[in-house]
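As structure tokens, here come the structures.
No value in this document is a laboratory result; all are computed from the given coordinates. Computed from a predicted model, the values in this text were never measured in an experiment. Cβ atoms are built from the backbone, for glycine too; each structure is taken alone.
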Structure P
Amino acid sequence: MMDLEITNSTNVGRVRDHNEDACGSWAPETRALKRSHGWLLVLADGVGGHDFGEVASAIAIETLTKDFPALPPETAPQTALVDLIREANSRIIVRAEELKGQGPSMATTVVTCILRYDQAHVAHVGDSRAYRIRPAKPFAQILPITRDHSLINENPVLARQHGESAHHILTRSLGREISVAPDYTSLSVEPNDIILLSSDGMHGALSERRIAEICGRSAPLADIAKSLTDEATQADGRDNATVLMARIKKIEAVGLYRGRTYRMPTT
């Protein structure tokens, strides 16, 4: 049976006067829920330059963490994540319409992960990221799970016309369009692996090697999370820096036969 610990840390930065990042999680309280749903992690970054970005990110977190437990047990992780992200997008658009008299333009990124059995299921929209960090000697191994939905990634020719700002121009976010297309992927996890979700205020300030070095320390997970956001703020600090982390304590290896999971024998 999978088991894990979760922590988070955020830093408003040295320039911003408020925090548009948000994160949340949902943990199963019974063995049955561990197997039917697993754990849910969600991080959102209200898009800078848009009014009420913090409202959009809060709606994304609330939608996923509140609606996820109510899903039928047979819901596939990909279906769950994609449908929940699309529902969050719809609710952000509705909220923006309600505030239209105040002239808001609400948008946010989102990255979310279901952890169940021995798998991490990840979906995202925007440039908030997910990583898997695996302890190793002499250095921890870091694996990017997501690929930014940014102009520089998806249209390099056009990005050159925008210079350095191309890194921050999003091609997808929640709240901009009625239809949204999340990317989804899944991968296996092992005991002691760390799943890291981050806003660009953190990973934009620190190299992947530095992130791996910090995550590879023998320290409480909460201390590692705080070190990431504090160091990112010291290195840059122009944006909010937020991380949500889960350390895998135990997994349950499973196989798939005729669409149904079964426990793998242990040796």
Structure Q
Amino acid sequence: MKPIPRKKWGQHFLSDTNFLHKLVRIINLQPQDSVLEIGPGEGAMTELLASQVKELIGIEIDMNLFEYLKINVRHSNCSFLNRDFLKVELRSLPFSTKPVRVIGNIPYNITSPILFKLMAESAMWQDIHLMVQKEVADRITAQVGSREYGRLTVMLWSKMDVKKKVYAPPEVFIPKPKVSSVFIFLKPHNRYPMDQKKWDLFSKVVKAAFSQRRKMIKNSLREFNFSETAKSQIDFSRRPQTLTVEEFLLLVRDISIVNCK
């Protein structure tokens, strides 16, 4: 007997077979691929993925679903962990080859934390395919200066290229969500190399700027002491949503003192 989707975990299972096959075609799997599946649920997508790849590790927080997967997904190249994805040490996952491809139909209420966790280990991934709420997809593909453009947009763009792939109507899920969804594609890049110290600083500056998005950055970022180069090239009377990723990087490139914790 299949487990019932649980509201506690924000579960909405992809149930339309034709749509699942469409997603797999979009992903374009290869026999040598290693796949990390976030929230395999009942395993409908897992079954399609496993038959085409070298290995798959699925992380499922729901114990009932975890037990169901162990019994019903019988591909020898699959293994499952009953863990909270946000608490898993990703570098410890026993993939035989890297980089890894990430696939998931993820809970809408923890989409941002999942994206930030994947960003933190971007060097591990070949690419990432996720089903997310349309509102989130709009935010992470937003144009500079738009209402949707924000912290998540800037942070993701600094590490990855992002594209919307296909719209997913509520009818392809069980139960039907009250919002629309989009299958997105993320491809890590290294256009803006940063060591951990610089990444942490970049993250602090972007977070501080967008925590007061209606204020000019000279006010929201007053606790940072920026270089004369940055001050000469950026108008500090601007608001954060008008700054490009490159301009945020310029702010932290030659920063001399950080006065905040």
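Here are some notes:
- Here distance in nm of label points 7 Å out along Cα→Cβ at positions 48 and 216 is compared for structures P, Q. The highest value is that of Q.
- Top of P, Q by FRET efficiency 1/(1 + (r/R0)^6) of positions 80 and 248 (r between Cβ atoms, R0 = 35 Å, to 0.05), largest first: P
- Answer label among P, Q for the case where relative contact order in percent (Cα under 8 Å, 6 or more apart), calculated from the coordinates, equals 27: P
- Read-out semi-axes √(5λ) of the Cα gyration tensor in Å, for residues 112-175 alone, computed value 21, 17, 10, structure in P, Q: Q
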